[in-house]
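Dropping the structures in below, format is structure tokens.
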Structure P
Amino acid sequence: MEVSVIKIGNSKGIRLSKTMIDKYNIKDSVNLILEEDQIIIKPLSKSRKGWEKAFREMAEAGDDRLLIDDVFEDENLEEWK
């Protein structure tokens, strides 16, 4: 798709159509990826989307225990005072 580069203050930018914004669920910010000879524009997604539900399900299933002790037997806690 060909789009025009337009002047925006001292910078330049491109306009995205409402159809494109809606289709790709673009909100206030996007992730701009520079790769060799191309620029990729990706919608930002909530990085921890769904974690709250997953943690709740883990707790209900009893699968939220520590895999590694948070305090080791030989740890000297005095140095942190």
Structure Q
Amino acid sequence: MPGTFVSIYVLAFDLDDRDQPVKAFDPRPAATEEAAIEEGRDLDARHAGVIVWKRKGDPVVGEEGEPEIIFQSGKVGDFA
């Protein structure tokens, strides 16, 4: 659909002292799904959990769709 866009994000989680997942950093935007999944797999080796998601948006009406998870591994918490 004209005017729509897709935003892709990568986020890693570490565990706090109660073994609960907490964000290791703010969500990072990615240029493509392939790049985001590659980064997610790389981060998976160093963090308790990783999630990669995308959202479709329409700036004309100011709407952003629900997150669609495209890669997930380990323990993750709130991300969106």
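Some points to look at:
- Parent structure of the calculated result 20.2, given that mean count of other Cβ atoms within 10 Å over residues 7-14 is the read-out and P, Q the choices: Q
- Entry that produces 3, 17, 25, 21, 15, 9, 6, 3, 1, 0 once P(r) over Cα pairs in 5 Å bins from 0, in percent is calculated, selected from P, Q: Q
- Structure from which 15.1 was derived, mean count of other Cβ atoms within 10 Å over residues 39-46, options P, Q: Q
- Comparing relative contact order in percent (Cα under 8 Å, 6 or more apart) across structures P, Q, the highest figure is found for Q.
Since every read-out is calculated from the coordinates, none of them should be taken as a lab result. Quantities reported herein were computed from a predicted structural model and do not represent experimental measurements. Cβ atoms are built from the backbone, for glycine too; each structure is taken alone.
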